[in-house]
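Next up: some structures, all given as structure tokens.
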Structure 1
Amino acid sequence: MALPLGSVAASTDALSEWGVLLSELVADDHNSLRAQHQHTQLYTSLLRTVRELGLLRRRRAYYLTRIGLVLAAFAAVWVGVLLIGNSWFQLLMAGILALVLTQVAFLSHDSAHRQIFDSAAWNDWTARLLAGGLVGISAAWWRSKHNRHHGAPNQLGRDPDIDIGVVAFTPEHAGRRKGFQAWLTRRQGWLFFPLLTLEGLSLYVASIQHLFRRGATRIERIEAAIVVTRLGAYLTVLFLFLPVGKAGAFLGLQLALFGICLGGSFAPNHKGMPLVPRTMKLDFLRRQVLMSRNIRGGVLTDFAMGGLNYQIEHHLFPSMPRPTLKAVQPIVREYCALHGVTYTEVSLFSSYRIVVDYLNNVGLRARDPFDCPMVALHRN
């Protein structure tokens with residue numbers, strides 16, 4: 001079907017309206033097969049239009065250029081480290097390295113989603129070499145986790161990104177905690193950004209645990225060799241060319257900034273959006289749009305967030321090349337308005353405020369910030 005391409009203002013309804021919205025979705029879950037078919041058709045019609053406009057075509061020149069630039073930047077950082085030598089100016093290089101590794105991680109993410117090449121094998125190996133060889137993280141571990149997130153964003157018991165961890169994302173998780181964990185949970189909103197400094201270390205630990213678990217596949221064993229070689233070389237260079245104190249400061253600052261940059265780009269996209277009961281069934285378009293949030297901004301936001309600021313479009317079309325997401329956004333936004341599907345887009349600072357407020361609602365008051373009775377019913 002033909003879609004209007006005009007601009008439609010993004011909806012930013014009050015959070016209290018989400019309870020009503022999810023209640024309506026529960027009613028939709030009991031609709032007839034014909035209604036379910038109509039809901040399915042919503043996405044297929046949109047997908048057909050996007051495909052006919054050529055918006056799913058690969059952008060190899062774009063990606064090869066970016067890969068070349070990050071490889072050059074990565075090499076330049078280490079040349080700088082060797083030239084600067086025993087100096088506290090090395091902390092500047094640590095900060096630059098964290099920024100470069102964040103961009104490498106974004107490219108690995110895109111390749112894992114098979115946005116770069118037509119060949120699945122080329123995409124997979126590009127993701128492995130970027131993630132394992134440059135960042136030091138397992139692409140296999142990340143892909144498994146991330147694919148489950150894409151399949152059920154913000155769905156209780158299915159989305160690993162809201163599983164219980166250091167931060168509690170649901171009142172149930174918060175209510176189970178005792179002692180120091182409970183103390184931390186009550187302050188988790190205000191501690192969210194300091195906790196992001198540990199996100200980089202957390203990624204490395206989870207990655208290593210996955211690769212060295214029992215039952216690892218042959219590909220994962222190859223990844224393990226790549227990751228261990230990269231991490232070993234990194235630590236060897238640092239502690240060989242710098243005194244222990246400066247090497248430790250370099251490592252700590254790089255990990256902290258990497259965690260903030262990467263975690264700060266992922267957190268605004270779903271945190272503070274509605275939580276979906278495990279048993280609720282949603283059609284694909286609503287599942288992806290209603291649980292995702294876009295971030296307004298310009299070229300700097302696009303760069304800093306690696307295109308993840310177009311989170312709704314990315315969830316609807318995971319294999320769409322990053323630079324195309326901006327082009328498809330007006331189509332998706334107006335299509336959602338045409339069919340009464342709430343499309344959420346806010347500024348970056350507003351998104352962080354929402355995330356902090358959400359975590360405080362869970363941690364301080366131990367309740368669902370959306371107060372949705374139907375969600376509570378499905379949790380029982």
Structure 2
Amino acid sequence: MHGKVDARFSRVRDVFAEGFVSHGELGASVAVMVDGELVVDLCEGFADRAKTRPWTESTIANVFSVTKAWTAVCALRLVEEGKLDLDRPVAAYWPEFAQGDKGTLPVRALLDHSAGLPAVGELLPPDALFDWSVMTSALAKQTPWWTPETKHGYHAVTYGWLVGEVIRRVSGKTPGAYFRDHVAGPLGLDAHIGLAEADDARCAELRFLPPDPAAPPTLVQKLMAEPESMATRAFTNPAALVVRNVALTRAWRGAELAAINGHGTARANACLFGALARGGELQGHRVLEAETILRARTERTRGDDAILGVPTRFGLGFMLTEPEASFGPNASAFGHPGMGGALGFADPEARIGFGYVPNMLGPHIHLDPRAERLIEAVYASL
């Protein structure tokens with residue numbers, strides 16, 4: 001194990017270490033910030049499947065949908081700059097978006113997953129995944145699968161192009177560039193949407209936990225049973241999304257898939273969410289204003305998710321704590337999990353920022369049990 005831990009949080013260290021003994025960890029990092037102080041910053045295990053490359057403080061990994069929260073921060077900063085109005089139609093910033101009877105669809109619906117655009121209906125070439133213009137054009141033409149803002153469904157992959165294109169139209173920068181210049185750079189975060197080739201050597205290889213034959217069907221198994229459904233299209237169109245080991249390729253790492261391919265450390269997530277947990281400021285840098293954070297973590301959608309098939313709650317770009325996916329005991333907590341187990345969240349009441357990044361990926365739709373055990377240890381240590 002590498003890193004540091006405040007003596008008060010030794011229980012977090014012990015639970016983290018136990019994950020490698022009893023819960024199938026390969027390599028991982030965990031970090032906790034309390035009121036601006038980094039009290040846990042640990043890593044352990046291996047960054048590669050062959051167990052020849054130790055996970056170090058400089059190891060980064062794909063955090064999958066935690067990226068959505070990073071992208072949301074970018075959009076919310078543009079709101080504060082007066083360049084973006086969440087209540088205006090998307091087409092006011094992206095005129096082509098008015099196609100498919102979407103001329104009045106508001107920007108806020110992109111952030112709270114109620115836009116009805118979780119998938120592209122037209123089958124796209126597999127490599128369209130890495131072509132920004134092809135994907136944004138397809139989404140501009142797409143008719144919503146449901147009447148916007150009448151229900152919600154997780155925009156698992158399309159969120160990145162939808163919110164990202166609004167960011168690009170408004171700021172003149174791609175979402176990855178905006179995140180680097182206005183969020184990660186000023187805070188000194190090792191977090192990237194669109195990874196430079198020079199950083200490939202620091203990336204952890206990903207591996208899936210062996211399936212439990214006694215467990216209920218996973219989301220993937222459910223989707224494969226209905227290959228033509230909206231939910232399946234959300235995760236499989238373009239088909240490059242389901243190519244084996246695609247997340248280990250240069251094309252994946254270098255693309256700005258602003259919903260799913262952020263790369264970073266647990267420390268970076270703890271610091272970003274730690275800033276949001278204390279009113280938006282950290283080390284003299286302001287990420288967001290407190291009023292914006294309150295607006296972002298106010299519930300906008302809740303109930304059965306039309307894509308995931310389980311209950312979810314969303315604010316503006318953030319998942320909100322709930323019994324099925326609890327970010328600790330406090331009702332004000334908000335953040336985002338990522339496929340396989342990664343997690344970042346903020347708790348304004350306890351002023352906690354939390355980050356967990358593994359490379360052994362689990363099958364869970366909500367929070368991974370490994371993260372849940374770490375969260376319990378954090379709050380038991382306060």
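Quick note: the coordinates plus some simple rules give every number you see, no bench work behind them. Because the structure is predicted, anything quoted here is derived from the model rather than measured. Cβ atoms are built from the backbone, for glycine too; each structure is taken alone.
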Item to check | Highest-scoring label, criterion being Cα Rg over 2.2 N^0.38 Å, for residues 125-196 alone, among 1, 2 | outcome: 1
Checklist entry - Can you tell which of 1, 2 yields 67, 54, 42 when Cα extents along the principal axes in Å is derived from it? => result 1
Checklist entry - If helix-only ellipticity at 222 nm (-39500 (n - 2.57) for each DSSP H run of 4 or more, over all residues; to 500) comes out at -8500 when worked out from the coordinates, which of 1, 2 was used? => result 2
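Once FRET efficiency 1/(1 + (r/R0)^6) of positions 93 and 341 (r between Cβ atoms, R0 = 30 Å, to 0.05) is calculated for all of 1, 2, which comes out largest?
Details: 1: 0.05; 2: 0.30.
Of structures 1, 2, the maximum of FRET efficiency 1/(1 + (r/R0)^6) of positions 93 and 341 (r between Cβ atoms, R0 = 30 Å, to 0.05) occurs in 2.
Just checking, which of 1, 2 has the largest value of mean count of other Cβ atoms within 10 Å over residues 133-140? Let's see the in-between values first.
Working: 1: 24.1; 2: 18.6.
Comparing 1, 2 by mean count of other Cβ atoms within 10 Å over residues 133-140, the maximum is at 1.
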Item to check | Per distance in nm of label points 7 Å out along Cα→Cβ at positions 117 and 229, the highest-valued of structures 1, 2 | outcome: 2
Checklist entry - In terms of relative contact order in percent (Cα under 8 Å, 6 or more apart), which of structures 1, 2 is highest? => result 1
